[in-house]
Structure 1
Amino acid sequence: MIRVITYGTFDLLHYGHIRLLERARALGDYLIVGVTGDDFDKSRGKINVQQSLMERVEAVRATGLADEIIIEEYEGQKIDDIRRYHIDIFTVGSDWKGKFDYLSAYCKVVYLDRTEGISSSEIRSHQREIRLGMVGMPEDLLKFHKESSFVNGVKTAGICTEGPAEELPEAFRGLPCVTQSYQELLEQSDALYILSHPSRHYEQVRAALEAGRHVLCEAPAALTAKQCRELFALAREKGCILMEGIKTAYSTAYYRLLLLAKSGQIGKIVSVDATCTRLAEDRSSGPEQLNRSWNSLCDWGPTAMLPVFQLLGTEWKEKQIISHFSDADPAYDVFSRINFVYPEATASIKVGKGVKAEGDLIVSGTRGYIYVPAPWWKTDYFEIRYENPAENRRYFYQLDGEGIRYEIVAFLKSIEKGRSSSYVEEEVSEAIAGVMEDFYSRRDTRTI
């Protein structure tokens, strides 16, 4: 018996996939099909997969061409599978020609000519394209604009900016809409990405939702818990998607960290400590420049609070905010520390744009702890450490675009499905807004 194996994502299964499976089957007597897992796809940079793993497996099964279906979950698995299943022939499409020649040491390698004129990427790109407007300072929007180019189904409609058009970065020149009018951008867009100053988020998000536009707003979406609740309620009423943007939430490594911590790998969680700092740019231009900038808590707070609220919840017993403010602006905190006391746990976050500290994340448990080195918010690696070092485990996951492109994909999927695929829960967004409210009202706050 000649045993054949092939691999693929098989997203939006089409005629080209079926032809490849038919020809792979014709090479031997028994065909094994490896369908790539969701996490493995992300680690390879395939972020625009539209269907879940089970949907893709069932689509392959429905063809009746596979004698056996397995899941590809890690780099190097192909060699393991060839040995485990006693494979005679490995085959893939000719667009991978040369890529898998190294497998010829284990079995015969055959590259099959691909079916011209059709691909999953083409199918996705022909689906309804979302016109995405962006709001904020152009230099701040550049990274998001660049990352959106990696995602099928989204096109930048334009930007709304405070700066003059002649000072725009080259990447934004020639866009259909470059304006200082928020209303004009709304009319040209299906959805908005908002990265304006946090003091304007609530009104801008509300106006977009009232106009029936979907919104991805950089956290915090509002500066009070009441306003945050209002926005999510309005989104549901208007049938729109509202997502809060915290790119760290979409890192594969961070998501895996949450699952491992919640599954009891380090025992009962008793402490979460997160630090996010960077040295601020020159602020010698005075209060006017400071007022245009995000202070430390607005800029870093949502990211630092994310693991606290997602691991320990939002029902703390006590909270204390300790801040050091700029001499030039009493609303601009150069550094803030927040301590949370839970019934059976504690947490601490440190954020700063005028100080520098080790930007790591530590989740402590009764059996061990999780350590994420700086900069932890760009999570691609973490360790689980135990009393016995021989039991320690290390986890590596590729992270492209700091999580931004995965965030954009989740936003588009939410729009297509009509329900949120956000990795930031509403109660987490509301809790973040509540902390901001206390900070600005000086509730539970000390100044140093």
Structure 2
Amino acid sequence: MISRFTHILSIAFLIAGSPLHSEVPPEVAKVLLEQKAATPLPKPKGDVVQVKTATELEQAVRSLKSGQTIVLAPGEYRITHDLVLGANTPEPLRNIGFRGATGKREDVIIRGPGQENTEGNPQSCFQFNNVDGALVADMSIGDFFHHPIMLHGRFGCRAVRMRNLRLFDAGEQFVKGTSGGPGRIGAKDCIVEHCLIEYTDIGPIANKGYTQGVDIHRGDRNIVRDCVFRNMHVKPGLRFQHGPAVLMWNDSRDSIVERCVFLDCDRGVQFGVNEKPKDGPSDHSGGVIRNNFFYTSRRITNADAPILAWNSPGTRILHNTILTNGTCPNAIEYRFANTKGVIIANNLTDANILSRNDAEAEVYGNLTKATPAMFADAAGCDLHLKSPVTSIVRAAEKLHPPLTAADCADDFNAHPRRTDAPSDIGAAEHRSSPAAKE
């Protein structure tokens, strides 16, 4: 197991092309990446196009047809143009794929001219426009002044799956879901899973700190799961100070963020931003934030809380484990009068849960007095419970109304939660079910 951890460490950090200036000890990242590693995908079938150079990749993109998969041989690809899919097409481009040939994301790297390079081209990598069904998997993408991946909802983008990627050093958002035009037009049914999204040093200066990890406007039913977000910071004094690792807003609906790790991020997950949004009655509605680990050793800016529901009615915040280590006064905030019908239950935190600006929620079964001693390796960001904790069991026994399997059927490790006794609160149950895989 030690050798496997060492391998995972090398694939995550050494591919950046420059020394890592990390706030997180390397042994921390090894464990987290092990926990969130993706299982291999089946080999692509059907019409497969093999490429081994940036020129071949760009040519394959220009001639790509529905049903095709482009497979990239190991190596570094320094592209000269954005990889634009489904632009100005009357019919959607359907069921397309981009795969690293080996299944190891460290073996294929698509690299731009730099996150602070205002003059270099291209400034983004993948741009999905009128695309219905796509897979991007098993590669690393970074050093772009704007976005590694763009999901143009206003042009019909839906059902893009991003799996086992390392997205690093973006000048703006790492995954950007755009909107525009009349009506509610945004990216729909997209999935970001088993990805490492990180700054190897710090967020952008040239773009005045304008960054988030995953940022979706007017999106429906988008999912972020089993990902690790690291070092989402910007320098103090820039115009944009509070870029969350995950931001769903501008009339987005029914988003899910689950089983992720947020490690030294100024903000973790935010549903909604504005009290009076430009579109729709709320800035976000519905959705769930569940089974996530949040650990912060320091914050560079005063960023409110790791979880924020601001003008996000009907949202559920369930079974998260949050250690702020005194870096902010609150672990969870719900805000603005339109934020109603919210449930905040079974969270294990070391800071308060706060209502602001007349927001309303059912708040129960939480414990806000967590200590590092409760966890397997708090300093190493392993927030699995070390042993059953009486106060945690008592908090679980106070559940009213009880949560259902539809609310939170599994835990941080995707193990089914217990049904024979009160469930542990927090993201990871102490005792795995008999069905859990070791």
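Structural remarks
- Among 1, 2, which structure scores highest (criterion: FRET efficiency 1/(1 + (r/R0)^6) of positions 152 and 416 (r between Cβ atoms, R0 = 41 Å, to 0.05)): 1
- Ranking 1, 2 by distance in nm of label points 7 Å out along Cα→Cβ at positions 176 and 336, the structure that comes out highest: 1
- Each of the structures 1, 2 was assessed by relative contact order in percent (Cα under 8 Å, 6 or more apart); the largest value belongs to 1.
- Comparison across structures 1, 2 (criterion: percent of Cα pairs over 42 Å apart) gives the highest value for 1.
- The maximum of mean count of other Cβ atoms within 10 Å over residues 224-231 over structures 1, 2, that is, the highest value, falls on 2.
- Source structure of the calculated read-out (helix-only ellipticity at 222 nm (-39500 (n - 2.57) for each DSSP H run of 4 or more, over all residues; to 500), -2500) within 1, 2: 2.
A short reminder: the numbers here are calculations on the coordinates, not readings from a lab. Values in this document were obtained by computation on a predicted structure and should not be read as measured data. Cβ atoms are built from the backbone, for glycine too; each structure is taken alone.
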